[in-house]
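Since every read-out is calculated from the coordinates, none of them should be taken as a lab result. For clarity, every value in this text was computed on a predicted model and none was experimentally measured. Cβ atoms are built from the backbone, for glycine too; each structure is taken alone.
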Structure I
Amino acid sequence: MKDNQPTIDRLYTKKLPSVDDFKFDDTVAGVFPDMLKRSIPGYSALINLIGTSSRVIVKPGTHVYDLGCSLGAVSAAVRNNCVDINYHGIAVDNSEAMIKRCQSLLDHENSEPKIEVVCNDIRNVKIKNASLVVLNFTLQFIPIEDRAALLNKIANGLNPGGFFILSEKIISENTEEQEKIDLLYENFKRVNGYSELEISQKREALENVLIPETFTAHKERLEVCGLKNVQKWFQVLNFVSIIAQK
């Protein structure tokens, strides 16, 4: 198999003696495109939306941060739509397996501008001179007690008028509504070929790793950071993308 060739997600097809916490290791990196497509409804449409919107968001001479970049889908989408804008792209992830494949995929495209790919914890990365910062399904993996500080750092690093995009799996404040969404989401995964065993084991693997919050919690935290016009701009089931401006 070539390094850049994605494979089918079969990580949880067999009954495991015990289910370990989900990790972004080599096995996950190898099937990640397929996993995203079959696990996050509307993912491709959201990436396209971020890319096309970057045409009017990204400013010459500024930085664009893709925090928790995984395989660099956001970075590639922005670059493909901003070929005539002289900006500096920075893609960051703390998974060596993801970063290795991300670098290979971005280099394979051989496009300009070149994206700086960094293996680091996003909590350690300095944000400065940013016209766009994207956290695409990443904050949910950061401990809740660290989220405010990270978002404050992002807000402080945005230029006036700069944009922040936060995509997250959210939970409802209403129990009945959440039960309905859970039912629909599990059906989405079944339709995409996941078995009951895969759904169950994947849910168990993520239980202590992916900690979702309500839209209200996200909105209030962003407003406390000084960001304005905080609003949902994309949603499919309980997967939401929020856009805000400095």
Structure II
Amino acid sequence: MRNYRSRSDEMRGLATHLDVVYDPESGQTIDIYGTGSEPRPVFVFIHGGYWRMLSKHDSAFMAGMLASHGIATAVVDYRLAPEVTLEEIVREVRAAVSFLWKNGRAYGIDPDRIYVGGSSAGGHLTGAVLAGGWHDAFGVPEDIVKGAMPISGLFHLAPIAKSFVQDWIRLDDGMVERLSPAANIPRVGCPIVVAYADAEPAGFKRQSTEYDRLWRAAGFPSQLVEIAGRNHFDVLLDLASEDSELSQLLVRLIKG
């Protein structure tokens, strides 16, 4: 986590818009990095931390790598559990993506080239943005996201509701069903890269493998990737490196 913060601090010189309020209801904000003279594609990064820790200030370390390829980065803050429910957290990250689609051009972002990613709980929230059934309420198209990279994600919440995380996330059966990306595969999909570290706990590997299977079974493109020599916590830092497999996969996803 210290590495997340220190490497993110190094990116501050690339920040073009800080503390942009995306949701007046919650007052939550995004930071935007690496925009240029023309609207750029954007990678919207949603941090993890079991929905109860970390912030956008720990989450910008990929901005330099992406900026070198002409890609902007938007880093999302959301309120944390147990202050708010997981349903509210999901609403907030969907509101952030919706804000960028509606207002992105004013911040140097091409609203037709929005890509989303996150790690661990952020992988779950990436899946919640990919899920179907929420777009009409936010006034956005079903194809708002053009590609995604969930990393070491949580795609079905039933095991989480039986774990120590339940102490602060407090899921009931209805929430498990509504908020599990694996149970809400959309009608309109996009290409995704589902990544995890080779030293992950087995449950994370199973969840990523199953989400990849469900995505492909729905007829949407998915690539399942195991990142060698990494664990659940350090795999994400590969996005700071130009030469890493994870970075190359993300750039390829965004630039085609």
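Taking mean count of other Cβ atoms within 10 Å over residues 144-151 as the criterion, the top-ranked structure out of I, II is II, with the highest value. Taking relative contact order in percent (Cα under 8 Å, 6 or more apart) as the criterion, the top-ranked structure out of I, II is I, with the highest value. Calculating distance in nm of label points 7 Å out along Cα→Cβ at positions 8 and 128 for structures I, II picks out I as the one with the greatest value.
Can you say which of I, II returns 19.1 when mean count of other Cβ atoms within 10 Å over residues 152-159 is computed? For mean count of other Cβ atoms within 10 Å over residues 152-159, the value 19.1 is produced by structure I.
Taking 24.4 as the value of mean count of other Cβ atoms within 10 Å over residues 56-63 derived from one of the structures shown (I, II), identify that structure. Structure II accounts for this read-out.
Taking distance in nm of label points 7 Å out along Cα→Cβ at positions 96 and 160 as the criterion, the highest value among I, II goes to I. Largest in mean count of other Cβ atoms within 10 Å over residues 16-23 among the labelled structures I, II is structure II. Hey, helix-only ellipticity at 222 nm (-39500 (n - 2.57) for each DSSP H run of 4 or more, over all residues; to 500) derived from one of I, II reads -9000; which structure? Here the read-out was taken from II.
Could you tell me which structure in I, II was used to calculate percent of Cα pairs over 27 Å apart as 34? Computing percent of Cα pairs over 27 Å apart on every structure in I, II gives 34 only for I.
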